[in-house]
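Down below are the structures I want you to see.
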Structure P
Amino acid sequence: MDLENRSIIITGASSGIGAAAALLFAAEGANVVLGARRSVELEAFAGSINRGNGRAVYLSGDVKDKGYADALVDLATKEFGGLHGAFNNAGIVGEMGPIPDMGLANWNDVISVNLTAAFLAAKAQIPAMTKQGGGSIVFTSSFVGFSNGGMPGMGAYAASKAGLIGLVQSLASDHAAEGVRINALLPGGTVTPAGGEGNPDVLEFIANLHPMKRMASAKEIAQAAVFLLSDRSSFMTGSPMIVDGGMSVRLT
């Protein structure tokens, strides 16, 4: 059980990769702190984990709000005695289209959710981990922000995810000596509600973009997050770890 007795925050935890991660982390022995906007779904999900002999608490909120990042850390400390890890997974694609046609409100929303929220999470989580001697933080970026081959219509998303990789590398350099490891996880196309789940035409199109000719399951991405949060990756920090079915290879 690679995460036994570790308390881990998961944002975007009510569905998709975040929900798969919460289930897997709990199965690996972690005490999970679930964060997302949808309170009803979080309550039901936390209840199912607890009934399955896991340990879960939840707090609904918006990752764009500084107070929410602080409150999740406080909840982990109160309920589980500290914070050992975080999977900052919440994110949005936003409206797609050429930048000249994009509204400022959409740009600001994508940057706020995908990048500014990471800044807020780091400000709350790093001091808590430093105080107890270390920890591991994972941010969900994307192959789109690393080597996207100019995929059309994704300017705001690509900018936010590329900026997130830069933020992760700077944070990793700043806090490595304090025992806090900070890495980025870069998924490819994943079968989630945001990734076209339930639409066969969309799924087939996205799957065929990958050299593996399929999309990832949410659990496959969660498995990679377990690796980054566990001691199996103890000498990794500042890494943009690509889990994209070969997409970035095809595009470079």
Structure Q
Amino acid sequence: MLELAGATSDEVRDFVASGRRLAVVAIGALEAHGAHLPLSTDTVVAERVARELAERHDGALLPSVAYGETWATSGWPGTISLSPETVRMLAIDLARGAVASGLDRVVVVNGDFGNRLPLAAAARDLAADGIRVLVLDHPGLAEAADAVRESAPAVPGMNHGEEIETSMVLAVAPDLVHPDRAQPQYPEFPVDFGTRPVRLHEIGENAVFGDPRPATAAKGETLFAAVIAAASAEVERFLAG
């Protein structure tokens, strides 16, 4: 693996000349996750996955993007949201820059739900230019979450500030977690939730949706193992294709 943040231009040139052409970048977010988790939760989790993939597949690890499309949580202090168009163009420019350096196989590890549509649009636009990009949205997480979860989700498929996300941050950055501040929240969601844009501070008080209290670092490691295994399999297919 080559970590671009600490590498020289000559080292990148030699890396590519040796036949290694994979670039990996995490795109996260800066948004509220309750009183017990850092604003950087999504970035911290995505960084762990991106680093593991770069190590497993001998890729070049780009510095993470610490911001994303987080309009839904922008009602809480500290959340800084990019527009969908900014996320799309940021991904396009990052991929084009990697390709210009000879890293023409680009894997994007997405850490936030709001980034999904703009990153998919970026991958489509890049494909039209002949640039190969794989966007990963934590494959394998849903199944692993069902296996380790002790608490009920606030909404099926939603992991925000609760047991699953808290476990993953405990596994990778325990110093950033404040378990003594963790409180459950099960607000009432509108019946049309998921079919229209909703600002979450209008539903809940503290950006927690579920119960973070059963979270453990061991559960987090189990979740990471599942996500990294599934993501690695996708990367292998991507590189072979």
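Using distance in nm of label points 7 Å out along Cα→Cβ at positions 41 and 121 for the comparison, can you identify which of P, Q gives the largest number? Show your work: numbers first, answer last.
Working: P: 1.6; Q: 2.6.
The structure with the largest value is Q.
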Problem set entry | Structures P, Q, by distance in nm of label points 7 Å out along Cα→Cβ at positions 49 and 209: label with the highest value | P
Problem set entry | Origin of the derived value 17.9 (mean count of other Cβ atoms within 10 Å over residues 137-144; candidates P, Q) | Q
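Throughout, read-outs are computed from the coordinates displayed, never taken from laboratory work. The shown structure was predicted, so the numbers you read here are calculated from the model rather than taken from an experiment. Cβ atoms are built from the backbone, for glycine too; each structure is taken alone.
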